[in-house]
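Next come the structures, one after another.
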Structure 1
């Protein structure tokens with residue numbers, strides 16, 4: 001992942017020196033070469049990568065070419081905003097998708113099932129950045145104080161204010177995920193409800209609620225957990241546009257500004273952190289398998 005990130009950012013047209021110098025054209029070749037040496041851009045790409053990854057494994061993500069500040073502290077300062085936005089979007093998606101998906105599976109073939117499936121298809125088709133823009137343009141101020149959007153406050157400083165600011169971004173980010181999870185919950189529940197042990201539980205006279213929650217839902221959660229794990233990683237990447245739309249000081253907005261300024265160390269650092277979080281999320285998902293399904297054991 002680090003190799004891909006490093007190569008892709010260096011394939012972007014232009015370079016850091018051009019962005020740094022702007023309209024200054026009175027520099028001599030010697031001065032330009034000295035700047036290239038200071039920025040480490042005079043070395044071949046393999047050596048530039050080796051220098052960068054060697055510092056990263058020691059906890060040094062480099063220095064911003066624009067601000068001369070260490071990259072890692074800036075990323076860590078903005079990380080809580082992106083993580084909180086991702087978690088809120090995930091919680092919203094799970095809270096809506098699980099009951100709707102279960103209801104759709106139980107009422108298969110009914111008008112309610114058809115309406116839920118159409119709603120899921122619409123949710124999958126809506127780009128989150130378009131939804132975010134429409135919410136900002138048309139949501140009445142009496143429902144949510146739009147003036148507070150972008151004025152970020154930390155959760156522990158003002159929980160109500162924090163959730164107010166992040167409500168619309170989390171909703172915009174979570175709509176597509178809601179549709180994805182709902183479809184997987186429905187499909188998995190339909191498969192489980194046709195199993196022999198579910199028919200046996202019903203034949204023994206168990207209440208339908210117990211059959212659904214204890215015998216069907218738990219066994220249907222394995223593929224759902226897999227999807228949630230992957231989508232959580234994608235949500236972190238999706239915060240880039242949402243944070244820009246709502247002017248949130250998160251990692252995504254930091255990366256977007258760094259891309260525009262060709263600030264290589266910042267872009268590489270942000271993408272690498274997101275990739276590591278993606279990997280850690282999937283490790284957590286693998287561990288959760290054993291708790292959800294007793295048949296899964298790790299030697």
Structure 2
């Protein structure tokens with residue numbers, strides 16, 4: 001029903017919300033001093049409680065929720081967040097109008113949404129690369145057997161590109177430009193075609209606009225550190241897996257989901273490092289929310305059965 005980036009634009013003088021989602025994302029780096037476009041969620045955790053609460057309230061309103069129709073809410077969260085951060089998420093959802101707020105770990109939701117047989121006695125490994133966190137989980141018989149999470153994601157890849165352009169060419173670029181470079185030129189494996197594109201920004205020395213030519217090989221070198229951190233976390237999870245379940249991955253492979261998993265060649269680089277097949281699902285961005293939807297449907301069916309047995 002709704003697919004928007006977690007960005008909100010505020011007027012700092014009146015404290016009014018001006019835009020949420022795609023409209024607010026287009027404002028990043030283009031606003032006057034009295035308007036700020038911020039991400040209230042960083043590294044998988046809430047950085048501004050009040051703004052997060054207002055954003056959740058606006059999201060609920062957009063999908064037809066009112067104060068007379070308070071919903072039960074399921075929120076998918078990274079498994080790496082602390083109990084205090086979990087409490088902040090549930091409090092923000094209840095403050096935004098939810099009558100109940102339940103948390104679901106993202107790797108489990110992603111595995112359900114990807115259609116993996118998580119209730120079978122076989123090893124299912126899912127790698128979920130989000131904006132602020134990357135999580136690798138080995139699942140069997142409906143539970144987590146091994147888990148490895150790092151607070152590194154696609155935002156860190158954008159930041160690495162931004163830093164590289166600043167350090168190598170003395171040009172300042174914004175978040176949106178860094179993301180556009182990642183999409184156009186980014187890759188994690190040298191086998192992909194070496195593309196090139198013009199990048200426009202502000203020269204730090206003179207303050208004037210300047211254009212430089214950036215190649216795909218340079219971008220691959222720029223993102224090497226965050227990509228290596230993600231691959232290392234997958235290897236650590238494999239290293240802690242029981243032998244019988246690790247053997248299942250040779251035939252079943254590793255499922256790659258999340259927006260960060262769309263980086264060119266990341267599946268190839270993971271497969272070479274882990275020596276097991278790695279595949280992307282058809283809808284990597286929607287796997288987590290689809291898994292949450294399946295959980296809600298199952299809960300509603302179970303609740304209906306329970307209410308029927310009482311009558």
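Worth a mention:
- When volume of the Cα convex hull per residue in Å³ is calculated for each of 1, 2, the greatest value falls to 1.
- Which entry (1, 2) yields the derived value -23500 for helix-only ellipticity at 222 nm (-39500 (n - 2.57) for each DSSP H run of 4 or more, over all residues; to 500): 1
- Taking percent of Cα pairs over 23 Å apart, for residues 43-186 alone as the criterion, the top structure among 1, 2 is 1, with the largest value.
- Identity of the structure behind 0.75 (criterion: FRET efficiency 1/(1 + (r/R0)^6) of positions 35 and 227 (r between Cβ atoms, R0 = 41 Å, to 0.05), calculated), options 1, 2: 2
- Structure from which 17.2 was derived, mean count of other Cβ atoms within 10 Å over residues 59-66, options 1, 2: 1
- Mean count of other Cβ atoms within 10 Å over residues 171-178 - highest-scoring structure of 1, 2: 1
- For 26 (relative contact order in percent (Cα under 8 Å, 6 or more apart), calculated) the corresponding structure among 1, 2: 1
- Computed 18.6 for mean count of other Cβ atoms within 10 Å over residues 3-10 - originating structure among 1, 2: 2
- Which entry (1, 2) yields the derived value 5.4 for distance in nm of label points 7 Å out along Cα→Cβ at positions 67 and 219: 1
Every read-out reported here was derived from the displayed coordinates using simple, explicitly stated rules and does not represent laboratory data. Bear in mind that the values here come from a model prediction, so they are computed numbers and not experimental data. Cβ atoms are built from the backbone, for glycine too; each structure is taken alone.
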